[in-house]
Structure formats: structure tokens, C-alpha cells
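The numbers here are math on the coordinates, done by the rules we state, and not lab data. As the structure is a prediction and not an experimental result, all values here were calculated from the model. Cβ atoms are built from the backbone, for glycine too; each structure is taken alone.
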Structure I
Amino acid sequence: MNLKELYAKIDGDYDKAMQILSIEKLMDKHIKKFPSNPLFEQLFDAANSMDANALFESAHAIKGVCANLGLFKLSAMASEITEEFRPGNERKMTDEEVLKKIDDIKALYNKTVSGINEYASQA
């Protein structure tokens with residue numbers, strides 16, 4: 001599997017990621033580091049305790065990391081959590097709705113990590 005095939009498998013946007021990172025070797029380096037990024041565990045831990053500040057901070061960071069890597073579905077999902085918990089914003093979702101969205105993020109994250117690990121093992 002090459003990097004373009006990986007992006008297709010994980011619902012990423014290879015072309016947009018190339019526009020951002022410019023060099024495929026750089027994309028390869030950063031996408032391989034993605035599974036070890038602690039931000040997702042921080043998000044999941046924050047959701048377990050419904051820590052509004054931690055949910056905002058981790059989701060906001062995830063939104064940026066994913067956007068830079070061309071993982072726009074994950075970025076958009078994190079953006080919903082970011083806006084829900086942005087200081088000064090009124091909450092629109094119930095805790096149950098937030099937890100459902102976190103579960104959706106977790107499912108896509110796991111699919112993404114699985115694809116990346118498969119890709120990395122072939123290198």
C-alpha cells in the first residue's frame with residue numbers, strides 16, 4: 001500500500017494534505033506518528049469525566065492536527081466538540097449526545113489508526 005492508497009482507505013484527502021505538507025516524505029513521517037499522538041486519549045478521558053475545559057482543549061488540538069494531515073472527517077468531528085465546549089458558548093448538546101459523538105470519533109480514529117499501522121508495517 002502506498003501513501004495515496006492509505007489516504008483512500010482512511011477517508012483522508014491525500015491531495016489536500018500534499019498542498020499543506022508539500023513533500024510526501026514529510027506526510028509519511030507525520031502520518032506514521034499519528035497513532036502515538038496522546039490527544040485522542042486525552043479527549044476520551046475528558047469525555048469520561050465530562051471535563052468541559054479538557055474537552056475543548058483536546059478537541060481543538062485534534063481539529064488542527066487532523067486538518068494538517070488531510071483527515072478532514074476527524075477534524076470536522078473534533079470541531080463539533082470544540083464548538084460545544086468553547087468558553088462562552090452555550091451548550092446545545094446533552095451529555096449523552098456528546099458521548100455519542102465521542103464514540104463516533106473513537107470509531108473513525110480506530111479505523112484510521114488501523115490503516116496507518118497496516119501501512120507502516122509494510123514500509
Structure II
Amino acid sequence: DLINDGFGVKSLFSCFVAEIDNQIVGMCLGYPRYSTWKGPTMHLEDLIVTKSQRGKGVGLALFSHFIKFSNKKGVRRIEWAVLDWNIDAINFYKSNGANVSREWRIAQMNELAIKNFINSNEDI
């Protein structure tokens with residue numbers, strides 16, 4: 001699914017990788033969204049760097065590329081989630097101009113919750 005979803009006829013996301021000596025040491029994956037408040041936006045799903053390459057500019061290079069890519073698409077906002085215990089990531093994002101909000105909470109439904117909701121609300 002990942003290959004078809006990202007690299008098929010209708011790609012659902014964009015993915016960038018960082019390589020050193022033909023080895024992937026980082027990746028950044030995001031996709032378009034739409035906000036009724038802002039218009040076109042992008043969601044940064046993953047920004048991952050191998051432990052051995054952290055602090056060496058790989059994450060910043062990927063982050064910068066994603067922001068520039070998104071800007072060329074005309075987006076009005078880029079959003080992502082960061083776990084509250086991931087202090088290194090929070091500090092990285094803040095040091096690069098991001099606002100890490102304490103006011104917004106992420107709500108999710110996994111596959112089981114989706115099915116349970118549909119089964120419980122069949123007549124709606």
C-alpha cells in the first residue's frame with residue numbers, strides 16, 4: 001500500500017529521504033490537507049533521523065526541504081503532532097520557529113473504534 005499510495009498514479013503523500021554513503025539516514029513524509037480557516041495546508045506525518053545522525057543537521061535539512069516544498073504548493077499552514085515526552089523534538093521545532101500548542105488535543109479513532117461507531121449508529 002505504501003508504494004502505491006505514495007508513488008502510484010494518484011500519490012497521497014510526499015516523501016523525502018536523506019542519504020549518506022548510499023544509506024538512508026532520515027526521512028520526512030507529509031501530505032496535503034485543507035482548513036476551513038486557512039485554506040490549503042500540509043501535514044507533516046513523520047520526520048525521522050537515525051540516532052547516529054541526530055544533531056548533525058540531517059533533520060534540519062529534511063525539515064527545511066519540506067517547508068520549502070510546502071510553500072511552493074501555496075499552503076497557508078503546516079501542522080504536525082509531537083509527543084509531550086519528546087523534549088528534543090519539541091525544542092527542535094521551537095528553535096526553528098514553530099509554535100508547539102498546549103491548547104489543541106489530537107483526537108483519533110482506530111479501525112476498531114470506527115467499526116464500533118458505525119455499528120452503533122447504523123440508523124443515523
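In terms of Kirkwood radius over Cα pairs in Å, which of structures I, II is highest?
When Kirkwood radius over Cα pairs in Å is computed for each of I, II, structure II gives the biggest number.
From which structure (I, II) was distance in nm of label points 7 Å out along Cα→Cβ at positions 26 and 74 calculated, if the value obtained is 3.0?
Derived from II, not from the others.
Of the structures I, II, report the one carrying the highest value of FRET efficiency 1/(1 + (r/R0)^6) of positions 18 and 90 (r between Cβ atoms, R0 = 41 Å, to 0.05).
II
Any idea which of I, II comes out highest on mean count of other Cβ atoms within 10 Å over residues 82-89?
Largest calculated value belongs to I.
For the read-out helix-only ellipticity at 222 nm (-39500 (n - 2.57) for each DSSP H run of 4 or more, over all residues; to 500), a value of -9500 was computed from one structure; give its label from I, II.
Derived from II, not from the others.
To which of I, II does the computed value 31 (relative contact order in percent (Cα under 8 Å, 6 or more apart)) belong?
Of the options listed, only I reproduces it.
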